[in-house]
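Next up: the structures, one after another.
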Structure 1
Amino acid sequence: MTEKILIIGSGPAGLTAAIYAARADLAPLMIEGYERGGQLMLTTDVENYPGFPDGIMGPDLIESFRKQAERFGTRIISSDVTRVDLSERPFKVWVGEDPYEAETLIVSTGAAARWLDVPGETRLRGYGVSACATCDGFFFRDKTLAVIGGGDSAMEEAIFLTKFASKVTIIHRRDQFRASKIMSQRAIDHEKIEVMWNSAVEEVLGDDLVTGVRVRNVETDEESTLDVDGVFLAIGHDPNTGVFRDQLELDKAGYIVTDPDTTMTSVEGVFAAGDVVDHVYQQAVTAAGQGCEAALDAERWLESREI
């Protein structure tokens, strides 16, 4: 059986695409992956998604998306795609050793935040450890925070967090930032921001909530404890595009390249949406919007070919 639309990935982009495709009577098949739901599954409270005035837990929001997609006829396989062949249509997608064929693909595999891999970090994700200031900064009003990183994104996160926090400490392992000069100076000059140069976080401290970080000076090896209420990682994201290398056009950072004003990729009939494309906004609501666009683009592409 050849699917009309096959969706790879099950975050807000993929699930929104599934809802739209299913409502269009295209009976989409979704390969959701073992880590279903994407980064929202690591988010405790979501208060900036429209329609939830009291907020909603990230996993609950994903579950609502999923139920809505299934209600309209989306079929879901809870496994990972192991390889693809986009050299001809129908496209071939393997889940383990099981092959599937599809006239169109929607790639919504997302991006994964880079983590430090230090003790306490994984256990306290969502309980003071975050990789998204825009998502979680609101919860740290009048708190002290640490931002890890030295690029433009770290400067932006730190400056954004000063809207809520009483103090923000940027921890950077070098003696100067990689960020642009203007962004670096803006952070350094900010009255609420301090910088710990030549420093690396060795451990995130706390039982149920973050209480601090253990920091090592990389030049002297001297260790100290910094008391903070939250830790924000700003060391970049890695798009989940490994299976598409050499098959789709990717940019230097590995994100899928799409045509202007459309979700079409370098292979006709393959569309992409969400954080696997977007390295600027990376929000659930923007991913959902792109998922809608991808489903509409795929539907129109099929109609134009009378499939």
Structure 2
Amino acid sequence: MTTLVALADPSQPIGVFDSGVGGLTVLGALHAELPHERFIYLGDTARLPYGTKSAATVVRYALQAADALVARGVKALVVACNTASAVALPSMHERYGDLPVIGVVEPGAQAAVMATRGGGIAVIGTEATVRGGAYQQAIARRRPDARVSAVACQVFVALAEEGWTHGAVVRATAQRYLAPLFAAEAARRHCGLDEPVPAAAADTLVLGCTHFPMLRPVIREVVGDEVAIVDSATTTACATRALLRARGLLGSDDAAPPAPPPQPAVASFLATDGAARFAAIGGRFLGREIAAHEVELIDL
């Protein structure tokens, strides 16, 4: 069933949602790319994580979150959640008709295909993202000969939310998850060999969860400098700009480069539970402090 959506206007805000605070990394990238736009960010903190839920539950939760943003008059929806993008995007396109809806999976897959040298791509994400195979399918559509390995790294989510982004525990966790994906490259590096990485080895890593950029330094340390790391936040922001421009919905004339924004995001924040926790943890993901009074609690 298609939900009736009022005709969008360039002055309206862009709606962004995630199961929690991880999507704030996408919000930061969106504001950097679209500094003159306004945003409404919704974190469904009462029901996170989406990554361990069934597909049917993820679709239901995602539609409820999107409905709340549509009701506030957004001109576009950015699904800043890999799990929801992987599972619920078709249902959202059907429900909202012509309203622009952008997920993080397709832009991330495109960036991975452009980054890989030999066609070996590793994807790390939540259980639902990996199980659903959305990245694998999106990459295969663009490069049928690509060799894609995918691993669920659920512990990374908890580490990022706790602010554990470095140290022995984080490094050991990263090695446990990533070593099997990059064993050939790691062996070549540590043995000091000059031969190229075998064709079977992955040379590109997709961070298929919006929490994972918080752990990028330790991930880089484990996989080495020669592995391309793809964070879909930037490519999603570029895709959003392109779609808004095509629809005539950009909030300002972008013919000239805009002045640098004064802070990482201009947004209204919504959460379904724990305003204080959202503010405390979300500030780390966004790159600026969020006060608890800035967060409006809503019920889905």
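Values quoted throughout were computed directly from the atomic coordinates according to the rules given, and no laboratory measurement underlies them. As the structure is a prediction and not an experimental result, all values here were calculated from the model. Cβ atoms are built from the backbone, for glycine too; each structure is taken alone.
One of 1, 2 was used to compute log10 I(q)/I(0) by the Debye sum over Cα atoms at q = 0.07 Å⁻¹, and the result was -0.26. Which label is that?
The structure behind it is 2.
Where does the value 2.9 come from, among 1, 2, when distance in nm of label points 7 Å out along Cα→Cβ at positions 163 and 251 is the thing being computed? Among 1, 2, the structure yielding 2.9 for distance in nm of label points 7 Å out along Cα→Cβ at positions 163 and 251 is 2. Comparing relative contact order in percent (Cα under 8 Å, 6 or more apart) across structures 1, 2, the highest value is found for 2. If helix-only ellipticity at 222 nm (-39500 (n - 2.57) for each DSSP H run of 4 or more, over all residues; to 500) is calculated from each of 1, 2, which structure is the one that comes out at -7000? Of the options listed, only 1 reproduces it.
Between structures 1, 2, the greatest calculated value of mean count of other Cβ atoms within 10 Å over residues 203-210 is seen in 2. Once distance in nm of label points 7 Å out along Cα→Cβ at positions 67 and 99 is computed for every structure in 1, 2, the highest value turns out to be that of 1.
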